[in-house]
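Each structure below appears as structure tokens.
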Structure I
Amino acid sequence: MITIGTRGSDLALWQANYTKDLLEKQGHEVQLKIIATKGDASQQWNTSFDKLEGKGFFTKELEEELLAGTIDVAVHSHKDLPTESPEGLIIAGVSSRENPADWIVMREECVDDKKKFSLKEHAKVGTSSARRKSQLLAFRPDVEITDLRGNVPTRINKLREGQYDAILLAAAGLERLELDLSDFHVEQLEPTEFIPAPAQGVLAWQIREDDYKLTDVFDAICDYDVMVNINIERRVLNLLDGGCQLPLGIFCDVEMNDQDRKLFKVSVAVADAWNMQPKQLYYETTNTEDLPEKIVEHIHRISGKSIFISRDQHESNNLNRWLKSLGFTIESKSLIDLKKLTIKELPKSDWLFFSSKHAVEFFFMQKPNIGTTKIGCIGKSTSQAIRELGLRADFIGQSTDTKLVGKQFSARVGLGKVVFPVARESMRTIQWQFPKQQNVIDLPIYAALKVPHEVTETTDILVFTSPSNAESYLEKNKIHPHQKIIAMGEATEKSLLKAKVKAEQIHKPHSFDDLGLFRAILNTL
């Protein structure tokens, strides 16, 4: 008989019974033993606390019973475990990873589709996680954050009673409990943007290190691919000495690259405190040797630099705010003047496709009647611009590979016709991916006129948001060897390479938005 120790909450019992089912399918007899923990008791405290991800707040009593031999295995939410097991205990295996994301569950009257995360201005949001607080405030500094205690059903009930406008919860717990959320709006956050806790969505099976029979039992049900990923995440937590006051989000995902090798994609967000700006990093690598050490070294190396951004201040509100909070000195100025081109007649089409916020602005300022025409776009920034008009994109190309986005969009459109509101100087990268060019209609709606401007040559980092901005910069300035360059997209990169800028100086963001630029800037340091 295998005795599983578990906390008594609905979610903990789900996790224990899930493990029990896996073991029984392997032919083992299993029973449960419910154990109360300090973390469970603290749910009733009136004082504020941050959820102690990775410091054993919900696990200590289970470990004590495991060491005493009253249970054979403890089932934990892996993100609650300390990064080092107590002497005499080991993690024998981990489960497959369920949804690692966080979700915002909000009252319907608090939804504002025009705002980031669909959350109304100055909303009262409940969470006691330092990690969630720091990331939410980075995107939405207007919200009011209030601590939230209790198990998952209790938290949902507090929201239903109106104590909060919205609350932040782990998707895995909500999905496992199958709670009725039909009276709420649920905003599903992307784990590469709003980054989860290390090992979020994974169960850990802890046993005594000398229990060799159980080692073989859990070896049979362990997901070793998941173990590799979360070992990277938890090693970073360990190196940073992460605990209750460290707002750390880290998420490692894997896909196969063109050479049929595993490509590890790691997103990181870490702040010094819950009310401070998180440092954001993004890595893609096929070599994970010493990767956690490199990440932590990189985090410690980040410091403010001088930076030029080829965008006017009002277009870079988030990016400039994030950089200033980390000590950067910023000059933000567009090197092109955009001139509206009047739409004489809007061609009939099945789709509209926007490749920039400027295209959205200059098209919709002319108040065209688009009827039921579907909308496509590239990048979160352009999608958000569409959203702020009260519209939603039916297709959003997420890749910075514009040829790939063009092929994906062409496949989605099929034989339909598409109008592309574009700059007069458009390079047509996406349009060229359509096999039937007669179904592609370019609609020039603005022209980019160069406005050269001298930038001090001591500037450390140069950010170019378009080919026209890069070309305008080079009319009055040189690129110096010490300078790092961020090029928004392949077209901008090609423009710089054509001007004999060294390829090793150029870096590209992994997404066409402020977050992508922010990460690319910090990645150069």
Structure II
Amino acid sequence: MINDNALNELIQEYFISASNRERCEEILFRSISLGLDFKTGGSGGKPIVNHKEQEQIMRDILEPIPEKGKNLEEVLNEFQTKIMDGSVNFSSSNFMAFPDCGNSLATMTGHILCAMLNQNLINSIHTSPTATFVEMAVINWLREIVGYEVVADPKDIFDVGGINVTGGVSANTAGLLLARENRFPGTINTGIQYDPKKIKVFLPKGIGHYSIKAALGWMGLGKDNAVEVNTTPGFTIDKKDLVKRIKECEKDDVLLALVAYTGDSRTMAIDDFPNLYKITRDYGMWFHIDACHGLSLCFSEKLKEKVKGIELADSVTIDPHKVLFTPYTLSYALVKDPRKFELIAGVSDLITKEPYSFGQITPLFGSRAFNSLKLWFLMKHLGKERIGELVEHRHDMVKYFASLVERADEFYMMNEVTINSAAYLYVPQQLKNRLYTPQKDEAVEEINVLNKNIQLRIFKEGQYYIHTFQLNDFRNTMETGTETVFQMQRLMLGNPLTTKKVLDDFMDYSQKIAKEETRKLGY
């Protein structure tokens, strides 16, 4: 047993208390200083990532459990050399692979205080008395932005109409779970009583986010039972093909849901919501919109017309950690009719069974952090108007980059900029000429290898960071048909620090790397 003197020494060294506040401040200030050095590049200017091979990382980090501890200064030093040095700086102005910059001062403040308060959103009265209503306020703000009705004076949690979850995957899963329970009430208790092969969920071919099929698998509906609808040259759902595939279903098939996108995860295309909504009403389907990216347009008076009809969706998702400058993780699932959450409220444990407990209606999660505090700080600090201006700015920056691509020799824009994504391809003339010969397949393979090599070279050098993925040339930019799959490069912005100068410099750098990698392939 630890005696009183030893216990006091342990508290002084290992735990936050009133008696060692100065010591705690010293450690926490150093931690924040390290974090700021990382985010701002330190005094010397550092790469986005100091690339290390995974074998080295494993040697540095994978070790037996420490038998004896170290003082916290030594642990911070080890963190700095083994973990921070090798992490990806999403906040760099040169990080252009995803919009997840996480560098708002307000949201970082909320992130730190979230940990300090350590509230648990599973219960309202006992573990999150004020946090519950902050989360409720944030959900109300998001509902207002979407165009959903807001209950100003909710009598219980079923008047709120939204939940906070950890990411777009869990948010989309919640949307489809609601769709299943809406069509088959009580399934959450009895299990699926209908042949899963007869339950149809429709989504666009080639651009659908992996979370939808994953959710169907987790829910026992089967990933293989998803019905993929043709995609248009604009990377949206082909409405005629959707109706065709609906009519091809058998009489005993259940048309469960249609999943559309306010910004698919590759090109950020936006579907035609008013007309898709009409189709779902005609055939009795749940209408789910994955708006993890594109819901941000609702903050802008200038751009919100692009998402006209989003308020028609039965459920919609958003990822503030993707589009609202917020540190990981923060996502929401919203439902048009708040009472629908009664369908999945099967929890009866005492800790959650109280009028305003989010634990009643949040599937997959029990204890949950006060992450909504981050968005509360952002909304209070910036306001809807300033957030809208920043959303417009990122859109303008990506359109500017697209203009650079269109003017550059041997670079090709593969999509039209709708939100903040520019997918493009580098094809040297010699390889392009071969696309229209019997050697087309070999040429496509070499183009794909070349573009993958360009992205990997850029990543390893660490000066810039963009993304790469394979996608059908639905726009037929290369004039080889929409079935041709290319390894595209993709720039997608969310960081206000990225300027035209950064984009100009990156385009010059990218052209240089592209030519060097082309020569390595013998062209």
Structure III
Amino acid sequence: MGSTESKSFENALVSMSGITKAYPGTLANDAIDLVVRRGEIHALLGENGAGKSTLVKILYGLLQADSGHIEWQGVPVDITSPARARELGIALVFQHFSLFDSLSVLENIALGMAVPANKVLQQKIIDVSSRYGLPIDPDRQVYSLSVGERQRIEIVRCLLQEPKLLVMDEPTSVLTPQEVKELFVTLRRLSREGVAILYISHKLNEIKALCSNATILRNGKRVASADPTAESAHSLASLMMGDELDAPSRENRTPSDKVMLRLNNVSVIAVEQHDVPLRQVNLNVHAGEIVGIAGVAGNGQDELLAVISGEQYLSDEQALLLDGEPIGTLSPGQRRQRGLCCVPEERLGHAAVPGMSLSENAFLTAHHRSDLRSVGLINKRKSRRFTERVIEQFNVQCNGHLSLAGSLSGGNLQKFIVGREIEQKPSVFVVSQPTWGVDAGAAAAIHKSLQAMANNGAAVLVISQDLDELMLISDRIAALCAGQLSKVHLTESVSVQQLGLLMGGASIEQGAHV
């Protein structure tokens, strides 16, 4: 491990010393020290629940430390609010978007910067988003945007502030490889211009490619420093977890001839101006296989999941078959009862209600397939036991079944949501962005769970922008582009480059398709 302890502090932009923050039953930050220098791209690493988000919120003025102090350019400061942080020159790209769905991109950015939503700001948004390869239309309504497009708003908002320190919390979790490459060009240019970047990501190959220094947290404590360029992704994961990473390997499965999920020429007309219409989508998913769907954000992934889950009404019941039976006109609850469970891309507000407990959130979907009711009412004891099984089996870091969903870190909430559906033992499981924002250990656990489901005979459909993920776990793979689904290919016969062509709407001659 390359220690950075001996480096001089004379170029320190921000220095956090002895930062401690406790919640009831949890010591989130335990006397943490962190130094970020001018022009440095510094990684902050740790498993979900290690204390990264709490530390960043203290730096940004969203939380106040119980003890410890912060120096900004060598001068002690009290960062009592985000406004004070922005005044100093600190900008934060949130992992969970702080956007108002009913407002436009322009209005959201204006609110975040406390400036007028006028033509001047509109032109700045166009200029900055174009210059940094993050195109967004200032006039678009946020509710009409994909998750990836919403992420662009957060990044552009921060770049408009011309920050001295840019804090990025999982900025690439919903970006394509091409978008990540473009973002890295931008970040390296900012670094050369003297901007410091504090970079939080669970994608360790990104850390190695981008960062020159790393601080590793574990269980609320700073446990190590490292030079990511001198480490392997495996060794960085071991520093984060305290032991060896048990990563999944690619498996060769022989799926059944039995088709568990069939989409028959599914077409959906766009209702809203910026919805993506689905155009004659045909797909079969067999028992005992994992099918991957790749695609750039905003190409119909949300619409496809809505059709399968039942949130999007289909007039033809034969357009969707589950185990040979038509379900196109059934409700989401009726589909769950028959064995179809789905996990949407958006965690808070769609997959989980932030102000409800984990036990209550578990009941919301699981009561259709699990015995969680008594005489038509919630059986709190059974709901608690179901929730505790999910928490234990998926290592969800929380304060028990009564923890509010909104109180969990993004990765722990994702583990809970995926685990909640897997625990229902569906015959068909559809999941969008299964490892978005989770650490290496959690991602490995989720991947193994999906593989185990397929090995036990379930049909699994994974919609993801993480091409490495799809290439690792899927048996067959296709891509969505502008609402059209490509031919489905055997994953082992398709390269990442060919998959990129499919994502762009092209067909490929090489590789078997089935």
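Any read-out appearing in this document is the output of simple, stated calculations on the displayed coordinates, not a laboratory observation. Everything quoted here is computed from the prediction, not taken from an experiment. Cβ atoms are built from the backbone, for glycine too; each structure is taken alone.
One table, with the values for the structure above:
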read-out: Highest-scoring label, criterion being FRET efficiency 1/(1 + (r/R0)^6) of positions 222 and 470 (r between Cβ atoms, R0 = 35 Å, to 0.05), among I, II, III; value: II
read-out: If distance in nm of label points 7 Å out along Cα→Cβ at positions 14 and 262 is computed and equals 4.8, the structure in I, II, III; value: II
read-out: Answer label among I, II, III for the case where relative contact order in percent (Cα under 8 Å, 6 or more apart), calculated from the coordinates, equals 12; value: I
read-out: If volume of the Cα convex hull per residue in Å³ is computed and equals 186, the structure in I, II, III; value: II
read-out: Value 5.2, calculated as distance in nm of label points 7 Å out along Cα→Cβ at positions 110 and 502, assigned to which of I, II, III; value: I
